[in-house]
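Pasting the structures in now, so scroll down.
Values quoted throughout were computed directly from the atomic coordinates according to the rules given, and no laboratory measurement underlies them. All figures in this text were calculated on a predicted structure; none of them were measured in a lab. Cβ atoms are built from the backbone, for glycine too; each structure is taken alone.
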Structure I
Amino acid sequence: MKNRLGRLLWNVTFLFLVRWTPPRLAMPWRKLVLRLFGARLGRTWIHPSVRIWAPWLLTSGNDVFIDRGCQLYNIYGIEIGDRVVISMQSTLCTASHDHRVRDFRLIGERIIVESDCWIAAQAFIVPGVRIGTGSVVGARSVVTKDVPRMTIVAGNPARAVGDRKIEK
């Protein structure tokens with residue numbers, strides 16, 4: 001019951017105090033509201049259209065950018081490292097339903113995005129996945145397994161298509 005009331009209060013607050021705010025000018029306000037609901041945010045920029053299920057289960061580091069239309073369905077928690085870009089309309093989904101039981105009970109696990117990663121537009125990350133340091137997830141990819149560090153993945157399901165090499 002406490003969780004449901006928290007989500008109800010968050011959804012009303014989001015609608016009236018966050019969703020309509022100007023993207024650039026009101027970022028300090030959005031961060032304040034998210035922190036009041038328990039989000040642990042470093043220097044993080046979150047577009048006002050980003051949907052966050054439970055801000056009290058969100059942790060992000062410094063220099064994080066979460067673009068418009070993203071869905072952070074963080075029933076089981078999302079942890080984002082430093083210098084991460086999550087491009088428009090991507091979904092990080094920590095929950096699913098167990099199709100092996102009659103009542104389709106909710107199951108899930110935390111998603112971890114380590115530092116220096118880019119999740120390109122409209123990517124979908126399933127519960128329990130860890131995106132390794134320096135990795136890139138291609139646009140519209142569906143990530144169903146952990147991504148090793150400095151790896152580029154793409155496709156549905158996502159598979160390694162290369163190694164990320166950083167030029168100086």
Structure II
Amino acid sequence: MILTDTAILEAIEKGEIVITPFKREALGTNSYDVHLSPYLATYVDELLDARKHNEIEHFEIPEEGYVLEPTKTYLGSTLEYTETHKHVPFLEGKSSVGRLGIDIHATAGKGDVGFCNHWTLEISVAQQVRVYAGMPIGQLIYFNVEGEVETLYNSKRSAKYTIRSPRPMESMMWKNAF
């Protein structure tokens with residue numbers, strides 16, 4: 001079941017959902033709009049290797065915006081820091097963003113109960129498009145979970161994305177044994 005605006009507000013009051021900064025006007029009927037932070041990153045190497053730590057370079061979006069190029073992987077992040085302690089958050093792109101040919105995640109749209117951080121966005125574009133810090137980029141949708149959660153994400157030993165950072169984080173696939 002998806003939480004409505006009033007259910008999201010109730011969960012925020014109870015501390016089950018944290019959104020910082022929170023803006024009432026970003027609350028939709030059954031979602032919360034998140035915004036692009038000023039930080040982007042790209043991988044240093046042209047060839048990425050799933051077994052190695054692929055380094056990224058961070059940079060800030062200038063006031064006049066930044067033109068994203070097709071065939072390049074960009075990592076962005078949400079301006080908002082979020083925590084979810086009793087719900088499963090899903091991050092989806094806004095339709096206005098999709099209509100510009102911007103995808104904000106390749107595969108990682110679902111968060112885990114206990115995720116506490118800024119969201120890293122896996123941004124790709126169909127054609128050149130200029131983006132701006134602070135622009136609406138996606139929306140968080142919250143689902144109720146059935147049953148008790150044995151281990152929250154932020155307390156799992158195997159969790160790879162628990163270091164709080166407003167900057168996008170590179171893939172930690174290399175930490176897996178395969």
- Test item: mean count of other Cβ atoms within 10 Å over residues 51-58 calculated as 12.6, pick one of I, II: II
- Taking 12 as the value of relative contact order in percent (Cα under 8 Å, 6 or more apart) derived from one of the structures shown (I, II), identify that structure. I
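Quick one: distance in nm of label points 7 Å out along Cα→Cβ at positions 27 and 155 came out at 2.8 when computed from one of I, II, so which one is it?
Details: I: 3.6; II: 2.8.
Structure of origin is II.
Quick check: 31 is what I get for percent of Cα pairs over 26 Å apart, calculated from one of I, II. Which structure matches? Please list the in-between numbers first.
Values: I: 28; II: 31.
Label of the originating structure: II.
Comparing I, II, where is FRET efficiency 1/(1 + (r/R0)^6) of positions 99 and 147 (r between Cβ atoms, R0 = 41 Å, to 0.05) highest?
Numbers: I: 0.95; II: 0.60.
Ranking I, II on FRET efficiency 1/(1 + (r/R0)^6) of positions 99 and 147 (r between Cβ atoms, R0 = 41 Å, to 0.05), first place is I.
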- Task: Could you figure out which one of I, II the value 20.2 for mean count of other Cβ atoms within 10 Å over residues 35-42 was computed from?
- Result: II
- Item | Among I, II, structure where Cα Rg over 2.2 N^0.38 Å, for residues 11-66 alone as derived comes to 0.99 | I
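I have -0.36, -1.04, -1.34, -1.39 for log10 I(q)/I(0) by the Debye sum over Cα atoms at q = 0.11, 0.19, 0.23, 0.24 Å⁻¹, for residues 43-138 alone, calculated from one of the structures I, II. Which structure is it? Working shown, then result.
On the way: I: -0.29, -0.81, -1.16, -1.25; II: -0.36, -1.04, -1.34, -1.39.
This value belongs to structure II.
Given -1500 as the derived value for helix-only ellipticity at 222 nm (-39500 (n - 2.57) for each DSSP H run of 4 or more, over all residues; to 500), which of the supplied structures I, II does it correspond to?
Values: I: -4000; II: -1500.
Only structure II yields this read-out.
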